[in-house]
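Nothing in this text is a laboratory measurement; each read-out follows from the coordinates by a stated rule. Quick caveat: nothing in here was measured; it's all calculated off a predicted structure. Cβ atoms are built from the backbone, for glycine too; each structure is taken alone.
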Structure 1
């Protein structure tokens, strides 16, 4: 599990992007820092524990606003709910276990964002590529071998 950012750091991230600082926004950012790749249900539960009360819709709205200012990144692995992470501006991708659904970051191939160079861009000005690697994580692979 990642380390939760300090409330002052979360407030600073909001201010840097000219976003009003509110307790729910700070709480969502803090929980997202502690739970990278979290879905909305996970973030809502954790935020409720921290604040006492927040609606699921409010968390959706906060995540949408934070994504709109480039502070949060949303990605949607096929067959899984949308996941969210603080956007660090690095060019990383994700590994997803087909068995348990666990996710982890993986760096992009070395070089100057090689995945942004499409064989044929069809006239698009490409500024982002989302790559998800699928497989079986070590824990699930070990369990599969042990149950044979």
Structure 2
């Protein structure tokens, strides 16, 4: 007697895109804006391929890979790897990236029932506190423990 699998096993997996710092790029209407970067990651998380999802947001596969290789794209690349299921690489957040995260925050992609519904700006308090501690240490080199 073959029984159908329980309903819970047929449900799609819960899709979660990690918060990421958008790649700093020159502002262009037809370029990789932070909103397009978030929409691309959301589409990629839903199981599409890089070429199809880049076309969905109005850009090419080649430009997506160029964006991934740009300086300052570490957070974006880590989020890309996470949503595609690649094992995460150990990476350090550079001081430049920490400053960008502290000033501008992170983008949090919201997906509900398999659809990208919103992109929120999320403050990165950890980066802000780390940056403040770094400034504090630099300002007072005679402090014990510095």
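Of the structures labelled 1, 2, which one yields 17 when relative contact order in percent (Cα under 8 Å, 6 or more apart) is computed from its coordinates? The correct label is 1. From 1, 2, which structure was helix-only ellipticity at 222 nm (-39500 (n - 2.57) for each DSSP H run of 4 or more, over all residues; to 500) = -11500 calculated on? Comparing all candidates, it corresponds to 1. Computed over structures 1, 2, Rg/Rh (Cα atoms, Kirkwood Rh) reaches its largest value in 2. Taking 2.2 as the value of distance in nm of label points 7 Å out along Cα→Cβ at positions 15 and 47 derived from one of the structures shown (1, 2), identify that structure. Derived from 1, not from the others. Highest-scoring entry among 1, 2, by distance in nm of label points 7 Å out along Cα→Cβ at positions 23 and 119, is 1. Give the label, chosen from 1, 2, of the structure having the highest value of distance in nm of label points 7 Å out along Cα→Cβ at positions 71 and 95. When distance in nm of label points 7 Å out along Cα→Cβ at positions 71 and 95 is computed for each of 1, 2, structure 1 gives the biggest number. Which one of 1, 2 has FRET efficiency 1/(1 + (r/R0)^6) of positions 55 and 103 (r between Cβ atoms, R0 = 30 Å, to 0.05), as calculated from the coordinates, equal to 0.70? Source structure: 1.
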